[in-house]
1. The value 15.5 for mean count of other Cβ atoms within 10 Å over residues 61-68 was derived from one model only; which of I, II is it?
2. Suppose you compute mean count of other Cβ atoms within 10 Å over residues 29-36 for every structure in I, II: which one lands on 13.5?
3. Here percent of Cα pairs over 20 Å apart, for residues 45-108 alone was calculated and came to 38; which of the structures I, II was it taken from?
4. One of I, II was used to compute distance in nm of label points 7 Å out along Cα→Cβ at positions 13 and 69, and the result was 2.9. Which label is that?
5. Match the computed value 11.2 of mean count of other Cβ atoms within 10 Å over residues 37-44 to one of the structures I, II, and report its label.
6. To which of I, II does the computed value 3.7 (distance in nm of label points 7 Å out along Cα→Cβ at positions 21 and 125) belong?
7. If Cα extents along the principal axes in Å is computed to be 48, 35, 25, which of I, II is the source?
8. Given structures I, II, which gives the highest value for FRET efficiency 1/(1 + (r/R0)^6) of positions 5 and 117 (r between Cβ atoms, R0 = 35 Å, to 0.05)?
Structure I
Amino acid sequence: MSYRFFGWNDCDVYSVSCEYPGIGSPLDLYDALSGIWCEETCAPRMRKDWSEENRTLGQCSITAFLVQDIFGGEVYGVDLKDGNFHCFNVVDSHIFDLTSEQFAERLDYSLSYPQKREDHFKKEEKYQRYLLLKKKLKEYCIQKDTD
């Protein structure tokens, strides 16, 4: 698979969790999520624009917190020009953003600040999308393990 997400070539971090067998690196996770991200896991305000060609659209915060579950580190956020917000990960000084492909331009990750899970998950719909993404990833890992 070819990778185009920000930091793909410098995300030398490894899983700190045994919860997802076969997911040892961010590249493994990206491969898995590429078949899991869907309209249902997309932020509701962006669903009308979600497509198979832009699978990462509206997936940033739930993906970033799932990355944190698996690899540790911190979730950071950056303000977007349109007034929206975007989340990404920093693990052991490696910055990577599994959902950066949704943007035509490169984001300025230096203008970021830490994000708290409890703040994001105050929105019940976001928490439910996160749980759905986790469930789908677990199912993917189980299926892949039995193949």
Structure II
Amino acid sequence: MITKVLNDWRSRPWWMNLIFYFCVYMTILYMPFDLFYKPVAQDEEIWFGFTLTGWWAKATEPLHWLIYGFGAYGFWQRKAWMWPWAAVYSMQVVIAMVVWNLLRADGAGLIGGLVAGGLFLIPTWALWRSKTIFQPNQDTESLQTTTE
């Protein structure tokens, strides 16, 4: 089992593994909890920086669940359709971080939004440059050279 996990870890760049395992966590653990156990009154979903609450949030959770599920599968199998869509979604997160911080009364404002958005630009840029990783039959050695 450990060998399988290590081989899987080596099949992608380390930063992509972090995104992959985050998608797996969100798909298997968090989204089912959020959808089926979290009370509607406590529900919040962020879309493009705008916060949806209550039943609007609950209604859009399956969309987030699908996004994380497809992300987990796409990163796991390094599917060609992940490029450019993973980078596009990640760029949406950059925009959402800026908008969310501007709209929230207790948010960090423009500076906080730019800092948060700037941090998310790092994986966005890496995903944009990762086209060769999402090719069929990519081997581990060529992955190391494309990410260094």
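1. II
2. Checking each candidate, the match is II.
3. II
4. Attributed to the structure labelled II.
5. The read-out comes from structure II.
6. Of the structures listed, the value fits I.
7. Going label by label, the one that fits is II.
8. By FRET efficiency 1/(1 + (r/R0)^6) of positions 5 and 117 (r between Cβ atoms, R0 = 35 Å, to 0.05), the leading structure of I, II is I.
Each reported figure results from applying straightforward, stated rules to the coordinates on display, with no laboratory input. What you are looking at is a predicted structure, and each value in this text was computed from that prediction instead of being measured. Cβ atoms are built from the backbone, for glycine too; each structure is taken alone.
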